[in-house]
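Okay, got some structures for you below.
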Structure 1
Amino acid sequence: MLYSEKVMDHFRNPRNVGEIKDADGIGEVGNAKCGDIMRMYIKVKDNIITDVKFMTFGCGSAIATSSMATELIKGKSLDEALTLTNQAVVEALDGLPAYKLHCSVLAEEAVKAAIKDYYDKHQIAYDIEKYCMGDCACCAHAHDEFDAR
């Protein structure tokens, strides 16, 4: 079988779909090669993610990884949520085909982008390196500033 039962379940019955109108943080990421776009919404109270929802335009793997990522961070502290890796999403789904692993990377990036947005909105200092996936403009800018010192 190409996809695990868990992938199929999260694709057919995605958890936490929708948007949070008064979200504390919103992260949107996309992959130009495949056209997948993920938007992650979080509500935070006392540093805990009390609610999380997503809207994903993309393939079944993108929907499944978004769904699983929300399940993995709901009820966690922001610091715990920041430790979510794409590998953890893949493992929780009992695997993905190699050519769909980029979907799990998008899920990780969407979580980090939503938390970064929360920190930015609340003027909370953070380490930019925790949000860098290696190819983003934000980190390149931060690295340029650091190198200039």
Structure 2
Amino acid sequence: MSLYSEKVMDHFRNPRNVGSMENADGVGEVGNAKCGDIMKIYLKIDDDVVTDVKFETFGCGSAIASSSMATEMIKGKPLDEILTVTNKAVTEALDGLPAHKLHCSVLAEEAIRAAVKDYYDKNGVAYDAAQFSASCAACHA
């Protein structure tokens, strides 16, 4: 049995939405010093809907696959819906990740939240700060 699912391998080998974005409406960059992965997600937003999304990830195959899958999950969705995307949902969409790679899906969730928070901050949108707190303290040890 392979350590990685076919979906993980596909998103690693053929990542979707790779690149940077000029004039992004929201940018979220997160990193994990423990594992060395860094994710940056760029959002283009129109009427509170993600109309385009790009990512740049420095990290392992699981980090790249998690970033790619997360961008696919949020493209075309309203902000309130993308804020409900969890690392568990990213992992399930990839048909699982090895336990020692789950932090990669956490980074994807946090990058999305950071990009939305950046958009809210730039546009003076009020929000509950608790909604943007780190989701996995164990991943940041």
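FYI, it's all coordinate maths here, none of it is from the lab. As the structure is a computational prediction, the values presented were derived from the model and not from experiment. Cβ atoms are built from the backbone, for glycine too; each structure is taken alone.
Can you tell which of 1, 2 yields 0.50 when FRET efficiency 1/(1 + (r/R0)^6) of positions 102 and 126 (r between Cβ atoms, R0 = 25 Å, to 0.05) is derived from it?
Of the structures listed, the value fits 1.
Quick check on the output: 14.1, 50 is Rg and Dmax of the Cα atoms in Å, derived from one of 1, 2. Which one produced it? Can you show the working numbers first?
Working: 1: 15.1, 53; 2: 14.1, 50.
Going through each structure in turn, the value belongs to 2.
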